[in-house]
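Have a look at these structures, which come just after this line.
Here, each number is a calculation from the coordinates, and none is a lab measurement. All values derive from a computational prediction rather than experimental measurement. Cβ atoms are built from the backbone, for glycine too; each structure is taken alone.
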Structure P
Amino acid sequence: MIPLSIPNLKGNELNYVTKALKEGWVSTGGDFIKRFETDFANYLKVDQSVACQSGTAGLHLALLLSGVKSSHEVIVPSLTFIAAVNPVKYLGAEPVFMDCDDSLTIDVKKLEIFFQKECWITDNGLINKKTNKLIKTIVVVHVFGNMANMEKIMEIAKKYKLKVIEDATEALGTYYTSGKFKGRFAGTIGDFGVYSFNGNKIITTGGGGMLVAKDKEIVEKAKYLSTQAKDDPLYYVHNDIGYNYRMTNIQAAMGVAQLEQLENFIHIKKINYQTYQENIKRIKGLSLLDFKAGTRPNYWFYSLVIDKKAYGIDRDQLLVKLAENGIQTRPIWGLIHEQKPYVNNQAYAIEKAKKYVQFILNIPCSSSLRRVEVLKVTDVLGKLES
């Protein structure tokens, strides 16, 4: 079986984890946590970062620190993994779902139309006409490593006095190569940026995440809240509600080793993406979704676009046939506004997301993927063409 996306653990992972074990620092204290946070911040060219238990924990903290309360609404995409939206509900707030554009990221044109036509600007902030609730924050997801239109999003956010949380859990290493934010990494443009190190991400700690923010005091507050809000750790004084959201030292040891290899991982994934592209373009009815011009993507996931009429079989049939040939693939997520916990939430003009969810299949993209395996995938895809 050629797997979809698995960890590449060929660096210093074993050495660093062994060191952490020998030193006895296996929990939420230890030098590797501090080192990982420092190395990560240096890579992104930001002041500091906070290592978390998961990307979801980071998103929860970001929403909390952006001021979201139970009376508020948060703008979210429908085409994303549900973990990007669930933390809104943790705080008792409500999501409002937006459509995607052809990059699968949030449609900024519809976002602006929604604010212009469906909202009021008041002294208290932006009010949704339909619900009379205050819209506080926008959660932007950089889907599969593709950067959303941050220039326009930040312009809109400034106009309507909204906080921006970048869910960069799939986009570590993606940055702009032109425009206003040239040289800026995904996750470092909005008020908050959140990253994930789940097992299928471009680097992994087995689990875990990282939070960055523009405001240094906010970063310190996030670290405070992530460690049970200890005001006096000796006498256990707590002046706030905290969370058990700190990353372990063993995870951080893995993270340090993985981060050392990140640029090489991206290089390998770029080459494999180009090989896929060269071969897939010869197959009628199939194409690979492009990454945006003006960016250096991290090439995390490769999205195969299937035209059933031209190719002869649909997404689900192709998934089965590839599995029969030892190739693991994955359909895109079910749209969140159609999931049972969210069917009563407002969804604004969702059109393209409904289209893309039907004919995209993610194909093998591990950073350990060999050229011979890429060619096997494209060979099978070619043979299945009707």
Structure Q
Amino acid sequence: MQIPFHRPYITDEEINEVIDSLKKGWITMGKKTIDFESKFKDYIGSKNAIAVNSCTAGLHLALRAIGLKEGDEVIVPATTFVATAEVVNYFKAKPVLIDIEKDTHLIDASKIEEKITPKTKVIIPVHFSGQPADMDEILEIAKKYNLYFIEDAAHALPAWYKDKKIGTIGDLTAFSFYATKTLATGEGGMVTTEKDEWAEKIRILRLHGISKDAWKRYSKEGSWEYDVIENGYKYNTTDINSALGLAQLNKLEWMWKEREKIANLYNKAFTGCEELILYKVKEDRISSWHLYPLKLNIEALKIDRNQFIEELKNRGVGTSVHFIPLYRFSYYKNHFNYKVEDFLNSEWIFERVISLPIFPGMNLEEINYVIENVIDIVKKYKR
């Protein structure tokens, strides 16, 4: 049996929405994008939702909206996808890395305050695997030091923190619609915010700083004339991507429930196995279960994490690792004075973590095959 790490859940609904865009002849950003933004905004419960072509673009525009400048500092978790810190580098600002918690892989809120300096302007927590970060604690720190709070919610659709939906808590929130995400449009993202001024700035910046988007210019009421009022970017999404987004949004909570079922089956199967360390979700929040991170008790095994992955690969089970800590990459080693000893939890997790397949459409036979092979490898290589 061959089980990929991820398989997007695409049905005739998505296909028909895309075909509808093609037949109507409008394939760049237009009416479907406007509809997608509106329905996404209503689902999240935010005042504004602005569609972009990636979560990375969303984070970049969010930092631009709040006025990040060269020399500023931005707090991010040490273990995250590179985009979280990459966007900080765009401004020649400095990403300040904070270690993560061993059990949740979330930024350790207790370690943030000691890294704040007069140059600190923003905190960007990452809702790892779909579990919200410690929002109350981080918000309190942000308020105390007058810092902006931008959420990297690439994994967290849908997710809830103390009955509040992610996308309504921080100053700005960026979501990802990449091919493997919980809502997949191939490439894409969305920014939510309650502040109209920031929303309007992001709308202008996402399309070259032009005062009117193409849909308005080429509509019956539009005009070819426009002004460039900001130095912007080519960050808009398209109606083809938004067509996928509209169809995916209709089944978003069903897909979440499917992932949750898989996570529960994994948890039940692996509980009590001393060679495996289960991922913890805190009681006051609900995860989207974008990822299922499983840690190996490598002291109890004769093989390491990489060998474990190869064993699963040889048996037809696709896996991944989330994530390689930022300070391990050559660019970050060469440009910043990070010290491995400052990130002991990140190191400990990185040596042990594997992400198992978890996606809607994964049938019981496939789920059981993953479970059986994980347990069989554990038994085979138990010390």
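Using the calculated result 5, 19, 22, 19, 14, 9, 7, 4, 1 for P(r) over Cα pairs in 5 Å bins from 0, in percent, for residues 330-369 alone, pick out the matching structure from P, Q.
P
Work out the source of 0.8 here, i.e. which of P, Q gives that when distance in nm of label points 7 Å out along Cα→Cβ at positions 58 and 298 is computed.
Derived from the structure labelled P.
Compare distance in nm of label points 7 Å out along Cα→Cβ at positions 106 and 186 across structures P, Q and report the one with the greatest value.
With respect to distance in nm of label points 7 Å out along Cα→Cβ at positions 106 and 186, the highest-scoring structure among P, Q is Q.
Out of P, Q, which structure matches 17.0 when mean count of other Cβ atoms within 10 Å over residues 10-17 is calculated?
Traced to structure P.
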